[in-house]
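Bear in mind these aren't lab numbers, they're just calculated from the coordinates by the rules spelled out. Since we're looking at a predicted model, the values are computed, not measured. Cβ atoms are built from the backbone, for glycine too; each structure is taken alone.
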Structure 1
């Protein structure tokens, strides 16, 4: 069995604060990994960074997203500044890594005059690394199609995209309508052998997100008796996801995913 591509989620974010140079460079110690960057972390409205100048944004420093669950990573809070997309492109070029760029909240950003498509086009101009684009919305992927990079449509296990008329569930049931994309990237809760096979039959590659070993992120039947921060039966959970036939997995601890999936592929 060929193992899925292991994609380091915003770098090795289970070990160091996400979207830092350290988290991205840590990926280079493992073969077959791809760091990702998230345009929302650079431009998104969640933290109202759309009100900051680039100079102000460049002065911010990174902190662990889950400090209660990952105190070892949180010990590195404020050590590194936040990266912007050109920073990540340079690191991917230096380390010869595939770069997966996720564009989040495109409609919300466009509503405040920050349409991400021209910004991403600008920042990827002349990039000398392999690039894949992702988004929960079709509009930015269609707007960036002229760049020629493979595009994956992200599908959640509930709700619908801001630019869609149908819920994600209906879109997932009609994969032929997504044939203009290279693939889909679905929540792990949506993964089953039957669903993956149907998407493959429509010519779509299938990625899934996000593999995390802590009890807090595992299904109830895979949790151990410890607290939220303790690792549960992540091996069994991840192996079942891989066995469903997915082509790629996002992981916060890519080193664990590579070791497990390499061993499974060798069996």
Structure 2
């Protein structure tokens, strides 16, 4: 899976994220309005596997972790519950766990070193369009990172810090133990772009909690296997194969999260 942005953009008009309102007090960095003197010292970074250009690239870029360290986080926020929300010029949004930005080295690129033009970027084909990643592009130099966990959004204009429960709204569990919280984190990373819980999430795949939770009509002992490899159950499914991305235990954590949401329906099943 090398270009989740393309997949997401193709379904963007079908996606409905009633991700409860963007509060004005969430820490936000407008990349277009931020003076470069307030950003970290830029670095030259090499990417051997760029999924947009399909080749090796070299960029001028700011270290993501150092940018995040400049954003003041209110004491009331718990870092392990935060997500970074990246917003592109066309309104596309993608999130990742705040802690993951410090686990691997990501960079906000602002110039393609291969470009000799004043715009600073080479063109690439995206669907039927010809475009560039300008003004900013999130890249990860390390090879073979999970692109669901470490996204590559381009044409970035801002980033924001929010709590996962605020951003994902009614899909977030109100009551959870460690495994349910882990299942929610996995679901929000791999599943919510297409599926919704309590109508919070994507519309490409089916809603999974109302009026009936999927664990109420799908054999529980099969559900984790279905999550890992849906094609083994449904011919022609568009659901990706996750066997080499998540473990069997992680698939089970997602099932535990789904089971918990049975008792947290936004709309009762008899309404």
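Supply the structure label, taken from 1, 2, corresponding to distance in nm of label points 7 Å out along Cα→Cβ at positions 58 and 250 with the calculated value 3.4. Label of the originating structure: 2.
When helix-only ellipticity at 222 nm (-39500 (n - 2.57) for each DSSP H run of 4 or more, over all residues; to 500) is computed for each of 1, 2, the one that comes out at -8500 is 1.
Upon calculation of mean count of other Cβ atoms within 10 Å over residues 74-81 from the atomic coordinates, which of the structures 1, 2 produces 10.8? So the calculation was done on 2. A value of 29 for percent of Cα pairs over 31 Å apart, calculated from one of 1, 2, originates in structure 2.
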